[in-house]
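Trainee: Listed after this line are the structures, all set down as structure tokens.
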Structure P
Amino acid sequence: MKHRIIYMGTPEFAVAPLKKLKEEGFDIAAVVTVPDKPAGRGLKLNESAVKKFALEQGLEVLQPVSLKDEAFLAKLASYGADLFIVVAFRMLPKAVWSMPEMGTFNLHASLLPQYRGAAPINWAVINGEKESGVTTFLIDEQIDTGNILLQKNCPLSKDETVGTLYDKLMELGAGLVVETVRGLYSGSLQPEPQALFIREGTEIKPAPKITKELCHICWERSAEEILRLVRGLSPYPGTFSHLSNGEKHTEFKIYGAELESGAANTAETPGTIISDNKNYLKVHCGSGILKLTEVQAAGKRRMAVREFLAGFREINSYKFE
């Protein structure tokens, strides 16, 4: 029997598994991705990373506005695919995920059932996890709750950011998708309920969508907590605060920081700045001191702190609010 796959995905994270499937010779009947969106000043239509790659490979691309559209569903059924694969796409209606004989599986960037939701990579770093990973699971009616097929672990380094972890999990996930397809086709893979993967006494943590409120730094928190937040949101979307001297106020993004070693608690107000106006910019937190390394003032480009200070006068007269 000749197996056929429908692949669904949108961002760069979803390109790596598709590329791997093509390299391994699997038959990709079609690729489903989001419609092109206007972007930039000229509102030029922007294609998803998955669409660009699929077209380069000569694959047929479908871009439905609605996944419940009857014409789209009929087109999807016409390919006779026996397996659908979803990586960083949209929530599918039952009419789609239940269509193929072998089901539809999703690649999720966490060790399920931990970090179900939209932003698992961010939250693993924000919460200071020592380990993350990738999971393939069969889609069902709920979000990220289906039976698990395979998992692979990935240790986090002490200075991990969401950007570096994203790259690691993207590569790990590509291999896991291929391994999952092989296991399903050979019949050697048996789906298992997520309840079997819960360690006794372990708290199940969610991974909700990143909001602007979350990105806003509260300096009353500890330097260690703030550092994890900075790393968990760098390079995108980035944390921010407001720099003020009582008269001037500017939004200020922080992309890189490190703990000031040996910094003791002081009576200084959280948000108070310490700087030599040339080489360093440190901030008092609720406990500890955070040394900023990479920043971006409103209207400026992202830059190292030393470069920022070279063009900013009297930083010590300001504080973070």
Structure Q
Amino acid sequence: MTLVQLRHFVVLADLGSFVQASAALFLTQPALTRSIQGLEVEMGGALFDRLGRRIALTPFGHEVLRRARHLVSDAEALRHAGKALHDGLIGKLRVGLSSAPGALFSMPLMLHMAEHHPKLQVHISRGNTGVLVHALREQRLDAAIVDIRDMRPSADLRVDLAFELGAGFLARRDHPLAQLGRRVRLDEVLAYPIASTPLSDEVARLLIARYGPQANPDDMVTLRCDETLSIVEVAQRSDAILLTVNAVAAGLIRLDMQPDLDATGRFGLVTSAQRQEAPALCILREQMPRWISGLGNMESVARDHIVVPPDHRDIERG
């Protein structure tokens, strides 16, 4: 017994004619007859009474028809669901976002899904790069957008859609240091609270190389938080100075430091190279370039241009 045979049976029962059913199914009458006869043999009883050129369901046929309709209907629904799932219209998408990507992409991702894919379940997890990469390897995430400089190279992970964001010391437009009209020294910055997400060893070395031992983040950062938007709000509402990527800090400006920090954050979409991608991930791949291109305008608020130095260095640990 096959679903094809059951579908033939349902169509024949609905139309009551081999001629009409074979035309509807694009089959020859002999082919349809063989299909129904094979089904009757396998079912162990006649499904139709042949009354000359007319046919009528037997009592057994009525019982089989009721169940066959459910099977054919479920199979058709499954076929449509499979196509929708493959197209990313339904199902589930589990995305991990580290601190800066979380601040930049959480809202656009949810808004896009709510508007264009309301049946798709989207689960967003937040954490640092190490935690999210581990969850990806454990197959608890389908993808993660993280600081890719904070990852060890590995054959089991694939990184693409990489992008860089300028970073530095940020403050309110009316902050006292923003009103000096000259480049700012680190000792002047240290007179104020400094807020940051956890920083990598690489950026710690960069800070110390540029500004000396006093720039060690373990000592310099006084307000440390994994949630980027929280420390952004602190900087917006106080004299605290924020050390992070420019794009996350709408309303803040980048202080012109002496010497210049010349740092960037480098982020990317990380997926498993050893398993098939979730179908809905294609939606994220399509939208990310548009969201990334919009970050240039956000960074211009903090500075006239994005700084991408030849020797790229990261400023944030995701």
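No value in this document is a laboratory result; all are computed from the given coordinates. These numbers were taken from a predicted model, which means no experiment stands behind them.
Trainee: With relative contact order in percent (Cα under 8 Å, 6 or more apart) computed per structure, which member of P, Q shows the largest figure?
Mentor: Q
Trainee: Work out the source of 2, 12, 19, 19, 16, 12, 8, 5, 4, 2, 1, 0 here, i.e. which of P, Q gives that when P(r) over Cα pairs in 5 Å bins from 0, in percent, for residues 69-164 alone is computed. Don't jump to the answer; show the numbers that get you there.
Mentor: On the way: P: 2, 13, 22, 19, 14, 11, 8, 5, 3, 1; Q: 2, 12, 19, 19, 16, 12, 8, 5, 4, 2, 1, 0.
That value comes from structure Q.
Trainee: Work out percent of Cα pairs over 20 Å apart, for residues 197-292 alone for each of structures P, Q, then name the structure with the largest result. Don't skip to the end; give the middle numbers.
Mentor: Details: P: 43; Q: 53.
The structure with the largest value is Q.
Trainee: Something else about it: For structures P, Q, calculate volume of the Cα convex hull per residue in Å³ and state which one comes out highest.
Mentor: Top value of volume of the Cα convex hull per residue in Å³, among P, Q, belongs to structure Q.
Trainee: With helix-only ellipticity at 222 nm (-39500 (n - 2.57) for each DSSP H run of 4 or more, over all residues; to 500) derived from the coordinates and found to be -7000, which of P, Q does the value describe?
Mentor: Label of the source structure: P.
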